[in-house]
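Read through the structures below before going on.
Taken together, the values in this text are just the output of simple stated rules run on the coordinates, not laboratory data. Everything quoted here is computed from the prediction, not taken from an experiment. Cβ atoms are built from the backbone, for glycine too; each structure is taken alone.
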Structure P
């Protein structure tokens, strides 16, 4: 129960899964849902070890041959299925390996475990291919799926899984955990940026994404005041994490739309730019906002797809439209 000790907010789900296993009520396929960055993958990795352990009671023993193989990352009865690159799709070729894995006998005499996620990263072909393994379960195989966005999953996949929800920590829990696990002084602002997900916040700190966010906000302010040219911003953003920049753009556009619709300022996603978004909301065209929001969503989906779009062009398109909004505000 190392994960539950390290991430206390995961303990209720660990206990529930353990009780289901002990009582023989654990299904052949589990789906754990919850926001990204709260520890779903880590918990399921340890639960996979528990399922494979030859002497597991409450937690994996850590001493048996199976646990040693797991610790070495070479357990023959464990299959990990994840995107080959962060933010990309799980392909049908990877799911075909799942089918082959399901149809072979466990090498260590116990059961076999497949850990797959984030499951919404499967494209349509991969999702349909996985259904066969879910519809014709083997008593020797347990599928552990996790999802950040279960709405992106086929209903037929969700219906064939026992579903569990992992809840994020409270705001106080998240702050305490971050303070204990990093040296960053502004953990509160980073946790807000990470939507309350401590592991995501820690990753942002380690990759300086929170620093890039503040520079993004400053760049947008400079652009609105004529103190920066859009080409200068593109040069800087080129080396940044594209998915983060697209997300900030999406939230910025959404903030303008919220304010234009009369939603309270307290709900803004980018409060650092509230003065700018308030000004834009009073002068911009709602139709143009809706079009920009659709482009932002398309850009995010394109980045995760298999077409390998030019990331700079995706951002550039949004930036040009944003400059058009700024022009309306000055008019």
Structure Q
């Protein structure tokens, strides 16, 4: 085995990261049928300690997938069912007066956890949605002047149904930008749907799912990714893609520098899950739609012409020159 340069990620380190991702994926796929690519992308987000937005029509398995991922990790897990009457204090916690001690005490809310499932996040009011912002970006909460540092890892997995408009509140751009990835499951094919029925015929496999990795191991793998080699040409390629969205006339809002950083980190993690200690242009192209698309806003003219965000981004990916030699 060749020795990695000083400070670089070794082949053994990459092998351990890939093995961890494979173990989690295999565990999740005991519950989720036929969505290997989506589950693999979710593994990328876990390794980056990034937040995931699962968006699709009802009944596809978004909540089930989020639960399966959470149960595969040896982390503290909380689920928050978002509703229109949910208040910010319901998720962050409150300061209350303890008559016995004669002092104010902080009662933590469900957001103070390691893995948080924010179910149907677009059903909550903007005020409650905004309570997530500080937690998602800063990994801390401030309640009545008292700051609480959140445990690590801290990962939010949110679900939303795009077709349900009544009683929902669209996520603001600032919050969408905090999600590392947006993933869509899509309908299973006929054989996969039949397999779902067979697998759930006697019992729910989610009930017997056990952790396959500890929180400490996950954080060690996430820290190790910082030493995975990325050629400067690949780094510039990621930057050119995000900058191209800002120059695209079909977009009213292009991707931010946060999107460039997210694409860089996600591409690096994707390479590691494939067992490589280097990043290819194909890694960047594979991650770009899931990292960038939800951060873009089509212009009114583009919408009137029937253009789609995904199609425009695909055109950009085809247009930006790919590094030939790295």
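So Kirkwood radius over Cα pairs in Å, computed for just one structure, reads 21.0; which one of P, Q is that?
Going through each structure in turn, the value belongs to Q.
Which structure, out of P, Q, was helix-only ellipticity at 222 nm (-39500 (n - 2.57) for each DSSP H run of 4 or more, over all residues; to 500) calculated from, if the result is -17000?
P
Can you rank P, Q by FRET efficiency 1/(1 + (r/R0)^6) of positions 58 and 74 (r between Cβ atoms, R0 = 30 Å, to 0.05) and just name the one with the largest value?
Comparing P, Q, the top value of FRET efficiency 1/(1 + (r/R0)^6) of positions 58 and 74 (r between Cβ atoms, R0 = 30 Å, to 0.05) belongs to P.
Looking at structures P, Q, which one was relative contact order in percent (Cα under 8 Å, 6 or more apart) calculated from, given that it came out as 17?
That value comes from structure P.
1.18 is what came out when Rg/Rh (Cα atoms, Kirkwood Rh), for residues 274-313 alone was calculated for one structure; which of P, Q is it?
Q
Can you rank P, Q by distance in nm of label points 7 Å out along Cα→Cβ at positions 218 and 266 and just name the one with the largest value?
Comparing P, Q, the top value of distance in nm of label points 7 Å out along Cα→Cβ at positions 218 and 266 belongs to P.
P(r) over Cα pairs in 5 Å bins from 0, in percent, for residues 114-249 alone computed as 2, 7, 10, 13, 15, 16, 17, 12, 6, 2, 1: which structure among P, Q?
Of the options listed, only Q reproduces it.
Quick check for you: by distance in nm of label points 7 Å out along Cα→Cβ at positions 98 and 194, which of P, Q is greatest?
Q
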